[in-house]
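As structure tokens, here come the structures.
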Structure I
């Protein structure tokens, strides 16, 4: 096999798919998925697939910014060796600051090529093993308490092992939401909460203490991500473990949070970190600290979510997966990839590379640019 995989062509596609129901958080109200798919082809006939789900309130990107910045990256990597991963990624970082979402789509596609070239699944590139059961929670969107309680009951009845609840609107309403959810589902199923930065420091401490009686497993990002210096105070005064999400974008953030002793856990997202390579740098820090971690996601299809699942196989300290969003799509156009089974169980394909793709007939329906 050739020592090089020279990039001959890059295709960038806009993927828009309606959601079955609106996805509502304290940050946004979404009715459609607006993702970008990147396809990288090499002179030796290997094709790598990547996807990102830009989320304007978190990473400051949209489907349109990713589509444009993705074209800068296409011109940058064309003619270059896809196997030189760190060179390709550092080149994108030098070209433009931030833009972690579209960078993650390129990172996934490059990993797909490297895995296929080496004839190993993506997780093996990081010493991972497909030897643990991955299960996903299912999320209750932010809404009226009665609707959220009814949704939680449906999730429990569907067999999911845990329920994630979006909060962050107001302390009084949020406590009532969890009270009604516990009334609806009982106490034999874990309930996790995600405030998405919705509370002030004072509100977070008050709300987390008020929620203590409802046996909440952990709370994601209770306060504004810029206010991370106060996160330790919230953690210290909270009876509920604190998981850093928006405040933990990359390894620099993770290292800072560890030094501050600001959180109990990390929620790692490929699209937030800028790709699998950078996300794994956070995993290594969590491993060293013997910290439990979660791999989460934005609104990726099964294509992007498969990359997250490969990452989840790379550490025994990754104990939670938040991979439910592809189940919210009104249409699934992905071939291969992560599969969903009863009771939230998921399986990762043991084939070279990512193991997920989109048929050309489906891609041809999408708005695209070819470079």
Structure II
């Protein structure tokens, strides 16, 4: 049974882990190590029970989360891995996994357990001040050990499930190959796209004309390079491979456009459309599908509150909400997602009784 949990780093992810555990209603002793001002704030807010003076102080806990930028996380990991106690679990939340696995195999003396982790959740802005107890709700939480394979992983699996996350097992090396294409490459492309479009003439600033599509594609360009520097450094080889593949595709497009080869372009667009449509829309990750209903809501104060209050009064939880379309002064279509078809049907009946209209 895990009762004592230490968190090294109370940034966005570490702070969200602490807040999620604290809000679970279960009794944990939560300790943390970070800068003094962050620890003081977390302690005052009762997010943590104890302020640690060093990374090594975490060795008194049953479970240790390392939640730091990769270079700092590796430093902490390399201090703890040789000293971990039997039965103790060490884990990290970094977006590169294989380097931790290699270091564990070199440094550990056969004691304790290491489980690499990568929660596929985040925000544009980091820091403890932006941490959120619901950050991991219905997201995918990648682990580098098959937690269904061994009873010794049961306690860790239960902790991750407290976050509301869905566990997905991917071996460390394979994780880094995938992450390079679906996470690290998009970050670099987003940065390049913004810089490419950041042009000015005497009459126009190009970005003044950027519409919603451009903003959606480049949202992650606001990310902090301090975090990305160590990601790029530690997953350099896989990122370069992904960039080579992307460069190849860009050159294909350039060639087809130069030659007015619209049949090839049409097929390329169609291939992308089919692949894009296969990305799950009813979940934040790849597991546990949600059940959607689509509601037209008039542009009037209190309308969303009216819906959420009615559902709350009947014990129905909205798992996800999204504004799809809006026309100022008229209204917009919202997507509400629920855990089961039964809850979605019940919600639809309750909301319909309030006079709201549904959309396909």
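Given a value of -11000 for helix-only ellipticity at 222 nm (-39500 (n - 2.57) for each DSSP H run of 4 or more, over all residues; to 500), point me to the structure among I, II it was derived from. Comparing all candidates, it corresponds to I.
If relative contact order in percent (Cα under 8 Å, 6 or more apart) comes out at 21 when worked out from the coordinates, which of I, II was used? Value 21 for relative contact order in percent (Cα under 8 Å, 6 or more apart) corresponds to I out of I, II.
Supply the structure label, taken from I, II, corresponding to Cα extents along the principal axes in Å with the calculated value 61, 57, 45. The structure behind it is II.
Each reported figure results from applying straightforward, stated rules to the coordinates on display, with no laboratory input. None of these values were measured; they are calculated from a predicted model.
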